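These are the structures in question, set out in turn.
Taken together, the values in this text are just the output of simple stated rules run on the coordinates, not laboratory data. Source: prediction; values computed, not measured. Cβ atoms are built from the backbone, for glycine too; each structure is taken alone.
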Structure P
Amino acid sequence: MQDNTEIFTILNAIASTEYQYPQSLVTASTNGQGVPADFFPVISYFDSNHNAMQYQDGKSIIEDIEYTVDVWERANPNTGELISIYSNVDKALRDNGYRRITFANLYETVTQINHYSMRYKKAFEET
């Protein structure tokens, strides 16, 4: 079975990357405190689906794996500067053989967080 090393390495080269939902966002919303400006941008991802595409001797030898990738950005409240990375994420994943299948811009008005959610698929051959 494919592990998450490849996608983590690609994403972490762009910005701080966390598996699943960023815990700092959970903590901030739970205790009512804001998230520090230097937390952004951040990327989160998780393995959202596996589909066996080819079998040999009763075992899956090629799997199409789907990843959900979320990019979280917010302008610095002091400078107004927005470091936008979602297009860098998209390019890096496409350059490494991932196919984007969905994209959603989920701007959060209350927190003023730019949240982009994307899904990608890639076929992996089992070794």
Structure Q
Amino acid sequence: MKQTHAEMIAEVRDALRQKLKLRGRSLEVQLRNGGRLLPRSVKQDVRVLARAEAVADNPKLAKLVEPATVTQAHRAVMDYLDGIDPAAQRRDALLNMAAAVGFVILTTIVLVIITLWWRGFI
């Protein structure tokens, strides 16, 4: 099934909203809000789609958009976004935070023991 440019852009916008929690009125706003979350090559592909979205309303400018470029950019962005697992990201963030807290607690206990030993209480 052949998708139109608008359908491809809507699919990318929905995927960005679901996978990376990026909201915005347009693809350009979503890119600006979450560009740091995307690799450089994917950002460039999202920019291609954002330009296509911007000129889609003007019939003369819409002719300048190459369908092959938009399709290739859509495929690259969707391949990247399909590999993202939001549940795994949440789990990794929780584990990283637990590890950091554990390290701080362990370091504090060690420093208290060293201080007690140094002052002669142990």
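Here are the numbers for this structure:
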read-out: Mean count of other Cβ atoms within 10 Å over residues 62-69 from the coordinates reads 11.5; which among P, Q; value: Q
read-out: Among P, Q, which structure scores highest (criterion: distance in nm of label points 7 Å out along Cα→Cβ at positions 14 and 38); value: P
read-out: Structures P, Q, by distance in nm of label points 7 Å out along Cα→Cβ at positions 30 and 110: label with the highest value; value: Q
read-out: Among P, Q, which structure scores highest (criterion: percent of Cα pairs over 24 Å apart); value: Q
read-out: Label whose coordinates, when helix-only ellipticity at 222 nm (-39500 (n - 2.57) for each DSSP H run of 4 or more, over all residues; to 500) is calculated, return -25500 (choices P, Q); value: Q
read-out: Per distance in nm of label points 7 Å out along Cα→Cβ at positions 86 and 102, the highest-valued of structures P, Q; value: Q
